[in-house]
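Asks: Heads up, there are several structures right after this.
Read-outs throughout are calculated quantities, based only on the coordinates presented, and are distinct from any laboratory measurement. Since this is a predicted model, take the numbers as computed values, not measurements. Cβ atoms are built from the backbone, for glycine too; each structure is taken alone.
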Structure P
Amino acid sequence: MVKSTTKLAIFDTFKTKGNDLTGEANRQRSIITILASNANPAERTRTGISQRMAKKQGITWKNIYSGIFRDLDEILLPMEIAEEDGRLPLKRGPKALQEIGIPFYHLTKKGLLIALSISEVKNRENILKEFFSKSESTEKEFEEILTSLLEASPNFIYSIFQKYVKAFCDNKIQELLPFDLSKLKEISDESLIIQKEVLSAFVKLSKQEKDNAIKFLDKIT
């Protein structure tokens with residue numbers, strides 16, 4: 001198993017199964033995806049998250065509840081990826097529990113950043129806006145270029161977030177926040193080097209050469 005050295009396991013894979021994600025990785029990705037969606041409060045409780053995931057997998061929600069409980073209480077909450085967003089009143093059960101209610105959760109700023117790295121998350125453009133609305137002045141320098149490139153090349157932009165968060169999971173970046181893409185310079189990533197080389201070369205081409213290059217890439221992608 002190719003396992004992260006941090007507790008966040010969203011990129012963990014089985015060593016013998018290529019790029020197949022582990023059960024823990026899929027579970028954590030699903031929790032973050034649900035919290036990143038427009039789910040109502042009832043769907044963002046431990047039980048609600050379990051029921052949504054179980055319905056998608058065609059299994060009984062009680063079979064996965066303990067794993068989701070552990071992911072939230074031992075990983076996502078302590079790492080400040082998610083936090084309590086309020087409590088829902090209970091109509092049944094022990095009186096004390098009815099009085100305090102059951103918690104539901106949402107993503108923190110760090111959680112929003114992690115959600116941007118997960119391909120299953122559907123509304124990443126809105127999440128990107130929300131993330132930068134919470135950003136510090138030192139993080140703002142990346143907002144303009146990322147948002148301007150997003151419409152033309154969304155896959156490229158989200159791949160950068162994926163590399164950034166994966167570097168954190170692999171202990172190559174010590175802290176996700178403050179958000180600073182220059183931290184990626186410390187990592188030797190061949191695909192980023194190639195992308196930079198292609199972009200630098202492309203802007204120097206004549207219009208005819210650019211058209212020919214695009215035609216060539218259309219044939220192989």
Structure Q
Amino acid sequence: MNKKSIILLSSGLDSVVCLAEAKEKYNIKLALTFDYGQRAKDEEISSSKLIAKYYGIEHKIIKLDMLNEISNSALNGKSKIPQLNEKKLDDINITDKTAKAVWVPNRNGLFINIAAAIADAEKYSYIIIGANKEEGATFKDNSQKFIDAINNSLKYSALNNVQVYAPLINLNKTEIVKKGIELNIPFDKIYSCYTGEKKHCGKCESCLRLKKALQLNNKYDIIKEIF
């Protein structure tokens with residue numbers, strides 16, 4: 001493939017599996033990690049650097065102080081991060097509320113458009129993102145409708161025919177972990193926690209979804225290592 005791609009790399013499960021899945025086929029050359037003042041920024045940046053090095057791609061950090069200034073999200077430390085238990089993960093009434101608590105204004109739209117500006121200037125064809133079926137149920141900017149809409153807008157805002165691709169869009173977390181196992185991703189290097197603690201807290205929604213998916217794939221060794 002002569003075309004090349006950018007990946008949005010948070011260091012979480014989804015973005016790392018996307019990188020492993022699409023690296024060769026979509027010729028991923030650059031990983032972008034965003035610092036928008038989130039609690040977990042230090043761990044996310046540190047892990048993303050290790051992952052980019054592991055896969056042999058260039059890594060850039062984009063600072064977005066403006067987003068931190070306007071965000072009232074729990075991810076930015078403006079309120080308490082919601083804690084759940086596994087039984088509540090499938091209760092849409094509860095997860096709708098927790099999604100609002102950690103919502104960062106137009107975060108994915110902003111990330112993609114910044115990546116698209118780089119792609120347009122430096123002749124990248126694709127932007128790879130970790131949107132997936134499970135998170136798409138509560139976060140509308142993880143849905144196929146969002147991807148279709150932003151791809152349509154990029155036809156007008158970028159000259160280089162830049163398109164967003166989400167290889168995990170039809171998968172849930174259990175299926176994503178399974179794919180990660182098949183692709184032999186470095187599970188010891190991922191960081192999916194909202195809190196910024198050195199190890200995954202095991203209590204925030206992101207941790208609970210990851211832990212549950214690992215359990216359903218019988219990967220208790222990984223749970224012991226990262227939690």
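Asks: If you work out mean count of other Cβ atoms within 10 Å over residues 40-47 for P, Q, which one comes out largest?
Replies: Comparing P, Q by mean count of other Cβ atoms within 10 Å over residues 40-47, the maximum is at Q.
Asks: Quick check on the output: 25 is relative contact order in percent (Cα under 8 Å, 6 or more apart), derived from one of P, Q. Which one produced it?
Replies: Q
Asks: Turning to a different aspect of this structure: For distance in nm of label points 7 Å out along Cα→Cβ at positions 192 and 208, which of P, Q scores largest?
Replies: Largest calculated value belongs to P.
Asks: Could you figure out which one of P, Q the value 26, 20, 17 for semi-axes √(5λ) of the Cα gyration tensor in Å was computed from?
Replies: Checking each candidate, the match is Q.
Asks: If you rank structures P, Q by mean count of other Cβ atoms within 10 Å over residues 56-63, which sits at the top with the largest value?
Replies: The maximum falls on structure Q.
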